[in-house]
Structure formats: structure tokens, C-alpha cells
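Every number in this text was worked out from the coordinates using simple rules, so none of it is lab data. Every value quoted in this text rests on a predicted model; they were computed, and no experiment measured them. Cβ atoms are built from the backbone, for glycine too; each structure is taken alone.
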Structure I
Amino acid sequence: MDITQSERSQELAGRIQRFMARHIYPNERRFYQEAERLGPWAVHPVVEELKPLAREEGLWNLFLPAHEGGLTNLEYAPLCEIMGRSHLAPEVFNCSAPDTGNMETILRYGTEAQKDRWLKPLLAGEIRSSFAMTEPDVASSDATNVASLIVRDGDDYVINGRKWYTTGATDPRCKIVIFMGQTDPNNPDRHKRQSMILVPKDAPGVRVIRSLPVLGFYGVPDRASEVIFTDVRVPASNMLLGEGRGFEIAQGRLGPGRIHHCMRLIGLSERVLERMCRRTMNRVAFGKPVAEQTVTLERIAEARIMIEQARLLTLKAAYMMDTVGNKAARQEIAMIKVIAPNMAQTIVDWAIQAFGGGGTSNDHFLAAALATTRLLRLADGPDEVHRNQIGKLELRRWLNTDPKQTGGSGDQLSPDESAAWSDGGLWPRPKNLS
């Protein structure tokens, strides 16, 4: 496995770092102030001012996959990590969720007409989009529970449903929603009941009824929204890929989305650890810097270990996605989706503890960081779902394997060895043991 960063990726990383230093970090306080004062229903001017600068420098749409002339997952990983150091950065580079996932969805599954109408303005950063899947009335961790309806009526589909945590719907620049609902509720294959369809946000019957805060934050890190669709009529040509193929699209969409989240979380964790180190070196308690307190040293060390572990597994997942495909890499993708948010949440919590009371405000970026990390233990599938998948894939690996070929516990054991196992020993006892 070769996870060496390419020359192209290294060059782009340097340019992004310089852009972050010149334009992103100095504008973060303004970004949070605008998000708080203008709210989630408004355009934040600082974002619109910085986007043309990023585009002029060629730091635009870097998420695009290699087969479209873009970067491989492995090349994009360190760039996404750098962007993840700031809540402001991803949208400035037109690399933020849910637009990246929606653009990839339309790029991969959309018709030429759909691409002309929606993909081109999204790639240009002229509009934004939403993804409507999660519903308040069912346990959406099981996506087969999606109960919204998409019913064919002549040359149209009629859509009814109630969605929430629909990212970006309060944004006035949002013009298109990818909606998941049932087209065939009685299909015996529950994974072929759902479809995805493009719904213009200004279509009659689409009503954004409220903005949802994420741990008290509106619009940062997410413009989560609740949206009701009542007898919304769209042309049949708005269907993505075909009826009953919603799960197929979801799997194609969520694989890259999950790894992008993990990459950004590694960048966020790096920045939080840096702030924790600088803060504790300059604060004195009980006669010495907080950094010299043993508990602080241990947490800093553990944070470094955890970040490196998460990064290496994320790079492995990216490498596998590039070389053997998303399906073959699904266990690695699931593992990083569990590891990265939990790692980041722990490090942010330690940093808040080190900062003291100030860490609970957003003066030091930590409160918004905590909201992000906790949110991402649920977004794109909760920890429990990913752990179940990891466990099932691990069991499947050994299902038809002869344990005699792997040194497993199915080897023929002597009576003494069997006794060692039954006594709770981890390994068979040596044969010469009296």
C-alpha cells in the first residue's frame, strides 16, 4: 500500500495553507459573528467575498473525482484535512457538504439535462443544494424506514413527506433538493422501495418550516432544517437513475461523503490540539504551566496518538477506494466513520477542560468544534450502524474459511490444550508443561 502524497497534492496543499493563513483564519471571527447575527436564513457576506478569491487561485471544486479530471481520494485527503481546520473554509473552496455529495450524485447518476440545469451552477458556486432523507417520525438510522411518498401521476411525480436535518434548506441560495422517498412501498425487496428525485426548492408545496440548531448553533456548523413537502409536483424527468434505485444512489453518494467528513475531522483535531498546547504552555496553575501537569501531558500524548491512528486508517481507506473501489473498502470506510468523530470529540473535550470556563464559549472555537464532532457521530449513519456493519463483515470473512489453514481455534487440540482453553487461557498451553 502506497499512501505517498503526490506532487500535485503537495503543491495544492501548500497553496491552500497559504490561502488559509491570508484569508480564512483572519476572517473566522467575522464568520461566526455573521452566522450569529444574520442567522441561518441569510447569506453570510464573508463567504461570498472569499469564494471568488479561491476560484481565481484555482482552489475550487477540488473534491471532483479523478475520472472527471480531478484528484484521487488519496490526493484529496490531505487537502480536505487542511480545509477541515476551519468551519469557514470548505464552502469558500466549494467543497462543503451537502453540495459535494449532491454534485457527485448528479454527476454520476444524472441525465445530461439534469447536469445542465443543476450541476453546472453548483460547480460554479452560483447556487446551493439540500439533501432530504432523514425523517422525524421514524428511526432514520435504518433508511428502509423512510416513509415519504413519491407517486407517479402521468408525466409527473407527486411528493409528500416531512423531513428534518435537511442540510442547507434555509439558505436563500439553495435552489435544488435531492429527495428520497418510496415509489414502491410494497416491493418485497425493502431496498428497492425507495427512489431519489430532484425537487426545485421553489416548487409549490415545498415549505421550510424551521431552522434546527446543532447543540445551540444555527448555521454553524450546519444549516439543519425541517422541511414539509405537500403534494409537490415535479416532472418525471427529475427522477435520478430510475425508480427503486435510491439505495444504490445512497451507497454511491455516502462513501465519498463519509471519508470527506473524516478528513475534515482530522484537520479540526489537529487545530484543537495545537490550541490546547499553546494555551496550556501559557497558563500557570499551582506554581507551574498547565502543560507540565501530568494529566495535561498524558492527554496531549494520547491526542497525538489518536490523530495519527485516525489519519493512517483514513489514508488506507482512501487508497482502497482508489484501487479496489468503494464496495471493497466499505469496512475501512465504516471504521473511520466510527473512529474519526469519537477521536475528535474526545480531543475537543480535553481541550475545553484545559481552557477552563472559556472553553465552553465560542471565543476559542471549541464550542462549535464540539457541536461538529458530536453531530458527525450521527450524520451519514450513527456509530452503532457502522459498528454492526464492521462486525458482520468480519464474521463473513471467516465464514467459509478452514481454521486449520489460519491457525484458528478450529485446529485439533490435545486434551491438555483443550483444558487450557476451557480454563479461560488465551492460548493453548505448551505441550511440555507439567
Structure II
Amino acid sequence: MRTTTTLCLLTALLATSISYAQMNSFDSRIDSYVGLRYTCDGSVQPVLRIQNVGGETMTSCDIDILKNGVTNSTFNWILASPAATGQFKQPALPVVSGVLPGDVLEFHILTVNGQPDEGPLENILQVPMTDEKGTADSYRVQVKVLTDNNPGETSWMIKNALGATVAQSPVYTLAGDLKTTELTLSATQCYNFEVYDSAGDGFGESRQSGYAKVFSVGNEVANASGNFAALYRKGVQTGAANGCLAAQLTTVADPLASCGATGLRLNGTNTLYATEVPGANRYQFKFTNVPGQPAYARNIAMTTRSLLLTAWSTLPLKRNRTYNVQVRSSFDGGVTYCAFGASCTISISNTPSAQPRSFEAEVGELQEPVFTVFPNPTADGQFSLLAHGIDAEEPIATEVFDLLGMRVANSVTLSSVEGIALPVVLDKPLSSGLYVVRITVGESTTTERLVVR
């Protein structure tokens, strides 16, 4: 066994030596074209994959660029990192302007290291600009995949104009499963959406329900379905819009019409629904009183577009009242929001609901601050409250406790004003230390920490 292995290694080394001995010194080849095959705003930046097949390390290469058989320019490519024998490089060539669908770009390798290219093979490549392009209104897109009976065969990539992969699929394991991938791309840029099937039959005739699609603000931009063999490719040019669609309570059965709903109960039997904003991962519902009722503002954030009405722990809605409701959406978990949409009214019935509870988030509710205590830390023990949504008819009582749970100070009762800082006047001064501030509104309470230096 050792003798056979040694002989095989010697034979391989000898063959390699003979191959290198016969190799041209200055020779490169065009392995493939990896740029866009469609015009992006009337131009294309070609990207080639080139291999050095010469015996000398490649440091430069001249490439002729032609459009429809006419020389457009010559690219003197100086390699930032020289290519050893057998190594591949991927240069981005100068932008070719005035490209129309159906035009043919052509590339000729002329020289390597200033010497005429010595190998005649694979030095010329023609690339027709015939790929279809879809236009997205936003730079936020969704890739939706409905897997077929062989989910592991399907994968996809999104590549930018330079051929670099900027997003790719997860591993699909369940048949007949719908998966959505949310992506934020660059605005007004061109990409390739490429879908691969390892079996070479795409979503074939026996699996017609499967697909891989790109959506932007609810509109279909690309659709890989049916038998596309091993590869589906379509261009996607993104828009400048931030993906914000006007959100409000639903006006049709989607799944229920919430705008204008009446007789709603606060016992967990009614749900409000907002219109869907594709790609949004948080919805904020804003409730305000209609004119003629005491001032009130309450924001509730949810990870979905539905909101269950209960006797909320924090500043609950009240029976037999009508509220204005607005909705806005966020794509970054509430760090920033789109603008509020149109206002709708809802009416609460006079049916008794559950008893008030302490300030705790409901299931699915994202607890947002109702009060802000500031400054915090405070240098002199004095602080203010900023109310983010309080019914003016409910007084605010403030108590301060030390870490042992002993009450050390009370404040005078405050009357809230939405968005106005309320100085808290305590009956006793606070020394340096860490305290818990308990804030009571009606029968609901919340606590905030306070540091006194």
C-alpha cells in the first residue's frame, strides 16, 4: 500500500511539473461574468471573474470593453493584490453608460503584465443584457418562500451590482411551509435575486404550489415558481421610500372591521386590528378622548397588528366613552416610527369589566413608559414627573420608599397635563441614596427608581 501511494504521488508531482513547464508565462482567462445582466438607470458596471493561468504572477491586465461590437473603453486593471498562478480575481470594470435592454457587452483580454496574452482560449466573452428587472417602491423588502415537497433543495441569494452576496436564505426543512425573511437593502440600488434548486427542476409540475417571491410594500417584485430548472434570476431595483404605509384601524373584514366599532367590552372578548404594513415589527395604538371628554392619551405598542381590549393595568379605558384611535408602525422595534395614520373612533359599552390591577403588561403588550422621572440621578433630591398619557380627572399621588421598604416621603397630589413636566413637592428632603418612587393614578400604581447623589 505504501509503495502504491508513493508511486501515485510521484506520478502526480511529475505531471504537475510537466504541466507548469508547458505553461505560458503571461496568460489569463475569463472564468465567468458576475455583474448585472440588465441596465440599472441606463448603465451597467460589468464584473468579471478572471483566473491567472500563466506561470508568472499577474500584476496587471488590459481588457477591452465593447458594446454591440463597438469598442467602448479599455480597462487597465492594476491588481491591488497580485494573482498567483491558478488564483481567481473579481474586478469591477468601468461603468458602461447608455445601455438598453438587449444590448450585448463583450470583453477581450489583451495583455497580462504589459505583455500580449499568450493563451488564445477563453479570452473573449459576450454577455447580453436580457435579464428582466422588477422595481421595488421601497428599500425594505420581504422574501417569501412557500416550500415544496423537497424543501432542502431550495435556497436563494440577493447580490448587489458588484456580485457580492448581501442576503441569503435560511435552511428550509419543512414541506409546505411559508417563511418570510425581512430585509433592509440600500435605497435606489440594483440587485440580483437568485433562486437555486439543487435537483435542477425548480418548483416542478408536481409541486406547483411552491414559490420564492420578493415583495416591497405589499407589491410582488419577483416570482420564482414552476419549473425554472436549477436557477431563477431576476433583477430588483429598490426605491427610496422607507416602507411606511399609512396605518389605521381596519375598515373592512381583515379579519374584522375595527374603525367605527361600537359596543366594545373591556373583558378580553374584543380585539382591534390595524391595517398591515409589510415588514413592520411593531404597531403603536394611540387612544385619545373625543372633544367634550376629559383629556386623555394612552399609547399601547404591540408586536403584531392586533390589540386585545381588556381592563388594562395601566390607565385603562373607561366604559361608556368614545375614543379616537390612531396607529403607526415601526421597522426597528420602536426605535423610530412612521407617521400616525387616519383617526378612527371606537365606543366602549357600559358593561362592567374586570377590576383594575397593578401596572403589568398584558400578554403581547409592550410596556411603554407612562411616567418619566427626571433628572435621574438628581443632585438635590428634587425631581419632576412627565406624564405620557393620563386622564386629567385622575389625580397623581407620589410616595418615596427606601430599599428597606420604609416610606420616607410623600408628595402633594398632582393633576396631570399631557407632555408637561410636573415638579414633585415632597414633605421631607431626601438624602443621598437609592429610592423607589411609587406613583398612583386612581387604583393603578407603577414604580420608578430614583438615585439621589
Structure III
Amino acid sequence: MAVLLLTAPVWGLLLLSIWRSPFPISEAVALFEDAASQPVSHFIVPDTPYYRPLYHLLLMAIWKGTPTLDLKLALVKLTHILPVFVLVVAFVRHLRPRSALDAALAVAAVAVLLGSPGLRDNLELPLTYTAVGMPAAVLVWRLLESPRRRWTSAAIIALTVLAVGFKEQGLVIVPIVILAAWMDAPGATRRLAAVMFVLTIGYLAVRLAFRSAWPLFEQSLGFGVAVIEPTEAVHRFGAFPLPMYAYNALATMANVVAAEPSGGTFVITRDLLAGRPLPWELVHVISSLGLSGLIAWWGRCELRAVRRDGWTPERRAVVLLVLAVAACGALSFNYSRDRLGGMAVPFYAGTGFLAMRWAATCVIAAGWRVWRGGALALFVLASGWELRAVGTLEWVRLTSERSSREWLMDLPKRRREFAHREVYLGIMESMVEQGTRPGAPHMLRIPSKLQRTFLQRP
């Protein structure tokens, strides 16, 4: 409770900002049009590159099952807010801080969770995709490390189906459960691992049966310091796309542990080499590399002790983090985005807590001189992540401002562009009031130089 109360100013304001933000005209109206007009079979048949049946069915149930627009929009926002709330609470509960030191480091771990680009990029309304998968992953992790009960396996399978049904990045949970069973996690069994494996193979077989109808590259690709469009990517890599697929996977993995590249583009590296880095870029790189280096150092020590002492929750956490990052990369082979690393973020933040606790314990036991330097280093590291957590809050507010401007500036153009789509026009016109209503969240009115310390502008 102490950790939740200490971190509430950030995550509480974050959820409040999402609640008060307008829906964007560019994404929301088209999704609501599909929910209002498409048959159920349109979302169940896996013949499209993007397969999110549970998300679309939930959206359809809300849109067709509620009488007023305000209630529809409120329920859609709740489907985004509640998973983030569950994510924070379940994450803190899983850490189980038992002392003042644990509580302080858990506050820093929550900042890592909130400040990671994989979470921040999944907060856009109404795209409740990985925002559902992330708390599902935390709950599965907790079940795997808890004493097994009769319902444990069923709960793990249900959470996995929920995560995959909202976005296929939820498949990250499958190898985690299988490897956890191999590492003797108390909540996992070999039978559960076998069932998960069989179900996943069947799911992938159905999905890949439609692969021939999908484009080679679905979205624009970050490549080096530039962005290339799908047509150019096909021209350059169409004959042998594997190197580009590998680049996309590695870019997503690197973004989780180093905050660079973003969307496959090395923006921070470009600015550093040009000698004009922005303050937020230094904060992101230093805090990510510092925490990742600490995790690697501690993880190496833990894994070396496995052969001698066997598996522990801490040693399993190291392996699960590596597996989650690798799985996120593999599932983002077609294009890299920050949000595609979201399923690995809880494991990164949780393992970061364990590594920081180990470092703090070593520093305290090492004597006064080492204590001063080590405590200062941990304080700087935690402060960097706290700035990034505030940056996530400001990102949501900035997105809110842009959505409001979208409604004011793009509405006439969209009326002309979608004049032939009656349902789209009807939904858009009914949402004008929520998009132009005064009182939407705005960024903090502070000097721009200070703002550039924590806010990454998209």
C-alpha cells in the first residue's frame, strides 16, 4: 500500500488524463465504424495480418449493446484504464516489498514500468491491445511463482487466450510458461506446458494458412536513421527479406533494454553523433543502459549459481526476461514499433527491482565510502526513470492536445474524404462534441528547456 500510495501521483494522474482525453478522429472513428457495421465473422476469420478478435468483439458488444454515445465512449475508455490499473497493482503485489528499502526500490521499479517506451506507446485511445496483454503477463508470472492450486493451469491458459485475443504479442506468454515448467516454477507443470504448446501450434497453423494473402511489409519501416515506406522496402528487400526481418526484431529488442532505436530509427544515436542531443535523449539512454547493465551483472551472478544451488524465483526471472525480450523481437519481424516490446516491459521492470535490491544490499554491506558512491548511483538511476515516468504522463497529455487539434483542423477534410461512407460520417458527427469539448488534458505549463528534460515528442 505504501508503494501504491507513493506512486499514485503519477499513475493516478495518468489514468485520469486518459479518462479526460478525447478520442482521436484518425483511429477511433474507423474502429467504431467496423464495430457498428461489420458482422461477427469479419473479426473471427483470421484472414488479415492484424488479428485481434477479442478486442473487436468487445468493441462491438459495447457499441451495439449500450444505448447512448456517452456510455459507449466511457466503457471503451474503461477497457483501457482498467488494464493499466490492474497492471500497476498486480506488478507491485508481485514484487512483495517487505521493508523500507524494498519499498523505495519498488517505487523505482514502478517508474521503470511507467517510463518504458513499450508501455507509453500502448496508451493511445482506443487501441487497447497490448495494454490488456501486459497485466495478463504479470498475473501469469505471479501464478507461476505461487504454490500451485487446482485452478492455476486453467487461469494461466485463460489469461494467455485473453492476451493473444487482444493482440498476437500475447504469444510471448507461451514460451515463458513452457520454460518456467522446465525451471521447476511451483505454479507450472509439464502437462500445462504441453497443452500450451499444442494449442499454440494449432493457432499458428490456422494463422499461417492465410499468410500468402498478406503483404510482404505491412507498414513503414525505420531503417538506420531514415524511414522507408512499404513499397520501397519491397523494392529493396523483397527478393530476400530475412535481413530486414532480423533488423526489425533486433530493433524492438534493443528498444526495450536501451531505449534506442525507436520504431527502428536511431534518432538518439543520430543526435549524439551530431553533437546536439536533447536532454530527454540523454536521460533515456543513461537510465536504460544503467539499469540493463545492472541487470546483466546481477543476472550473470545468479545464473552461475544455478548448477550449484538450483533454480530460485530470482534466477528464473533472469531467464524469463531474456525470453520475453527475444519473443517480442521475433513477433515484430515485419516492422518495429516501441509498443511491440510492451509484453517484455513488466519482466524488465520486475527484474530491475531484483537487480537494484541486490546492488543496494551489496552497497550497504561494503562500508561507508562505497555506500556513499553506490547510493548516489542508485539515486541517479532511479531519478532518471522517475523523469521518464513523468514523461509518459506528459506524452498522454500531448496526445490529448493533438487529438483536440485533429478534430478542429481535419474535420472538414474528412467530411469530404468519407462522404460515401454513411456509417463513418454518422459516428464522426456524433463524436464532434467530445473531440472539441473544453477541458481536455494539456501539458504542464513549464519552461520548454525543463520540458525537454523528460518529454519525448513523437
Re log10 I(q)/I(0) by the Debye sum over Cα atoms at q = 0.09, 0.11, 0.15, 0.19 Å⁻¹, for residues 230-373 alone: value -0.41, -0.55, -0.79, -1.02 computed from one entry in I, II, III; matching entry is structure I
When FRET efficiency 1/(1 + (r/R0)^6) of positions 214 and 350 (r between Cβ atoms, R0 = 35 Å, to 0.05) is computed for each of I, II, III, the largest belongs to: I
To which of I, II, III does the computed value -14500 (helix-only ellipticity at 222 nm (-39500 (n - 2.57) for each DSSP H run of 4 or more, over all residues; to 500)) belong? I
Rg and Dmax of the Cα atoms in Å computed as 33.1, 100: which structure among I, II, III? II
State the single structure among I, II, III that was used to calculate relative contact order in percent (Cα under 8 Å, 6 or more apart), giving 10. II
